[in-house]
Structure P
């Protein structure tokens, strides 16, 4: 049986490698991986064994976990489905985060991230490599801020939104829930819920299905 400090990782894809690497850098006990894809069972990721399907989490005695899956809707589904799990937030030691920042359960913050004063980060959020989050930003549950994204002050990112690699959002703008911002876009006006926006400046490309 795992000890009380052991952390299970849910998901065995590329994103899991970064989560495991972050756990290891932070000195936390990345103990086992669970994934529903049988082809990865009985393998290892960065020395951590893949023990089987996600439904084996409790059977194997793990009560603490982090969801290492990049897809926002899947993280939401699993966080609701897996009751009784203590969701662990993971922060790489090579970040700069002001003490006034609040970070929710199950959120991962990767190397090089900067989070400025009074930002609020929700549950199961991904703040990916080298992203910057300025003062008083609000990032809601299940959002994914991709590598190299820059959010200016007082930006609000809605639940489940995806902010693509290298994109930027100017101050005091809002990106709606489950919206997608394309790579390299510049958001200079509010973006509605559930749409895809691309370009410089970012314009709505299509209406989402959510």
Structure Q
């Protein structure tokens, strides 16, 4: 049994049962293997769960990165980042990692590392948009990235908790409006229907 399959199985079980109710036996059953086979890769349950949460975030980042390569403008890239986050079905796993990082130093370090990578991606888009004249030249890329990513995180939590006031459509609209106000530019028309559905 390969390590990525075990991590995928763990992520699926965490999504269904929650972090505290996920056992190694559950992960082994989902992966079609045995508990000793899981423990071959991970010394403890905690190590497995943290690794599964991190792997899920890294998979998301890789998928988003692949889509960004096809974008022709900074505005389109920003819309793709918003669209990908709104459509992501496993935001609950991010929340599990955030909660775990409150008491687990390893999870805290990884959460901080992933947040820095995520924000730097937004900052790079802002830098490119300023250079191309798409965004206000006076915008601070790091502050803009922090503001947009933090607002995105907050809305993601509410949507994942099934707040009836936050629908995916409203989340997308709010994120676009916030980004436009921060960047001093219109980005809402940057993706056509075909690109959004890609």
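Just so you know, all these numbers are worked out from the coordinates, no wet-lab data involved. Because the structure is a prediction, the values reported are computed rather than measured. Cβ atoms are built from the backbone, for glycine too; each structure is taken alone.
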### Summary
With helix-only ellipticity at 222 nm (-39500 (n - 2.57) for each DSSP H run of 4 or more, over all residues; to 500) computed for every candidate in P, Q, -3000 is reproduced by structure P
### Task
Rank structures P, Q by distance in nm of label points 7 Å out along Cα→Cβ at positions 140 and 172 and report only the one at the top, that is, the highest.
Q
### Query
Can you tell which of P, Q yields 1.4 when distance in nm of label points 7 Å out along Cα→Cβ at positions 68 and 92 is derived from it?
P
### Task
Have a look at P, Q and say which one yields 1.02 for Rg/Rh (Cα atoms, Kirkwood Rh), as calculated.
Q
### Query
Once relative contact order in percent (Cα under 8 Å, 6 or more apart) is calculated for every structure in P, Q, which label goes with the largest value?
Q
### Message
Suppose distance in nm of label points 7 Å out along Cα→Cβ at positions 84 and 156 works out to 1.1; of P, Q, which structure was it derived from?
### Response
Q
### Message
If distance in nm of label points 7 Å out along Cα→Cβ at positions 28 and 52 computes to 2.5, which of P, Q did it come from?
### Response
P
### Message
Quick check: 2.0 is what I get for distance in nm of label points 7 Å out along Cα→Cβ at positions 20 and 108, calculated from one of P, Q. Which structure matches?
### Response
Q
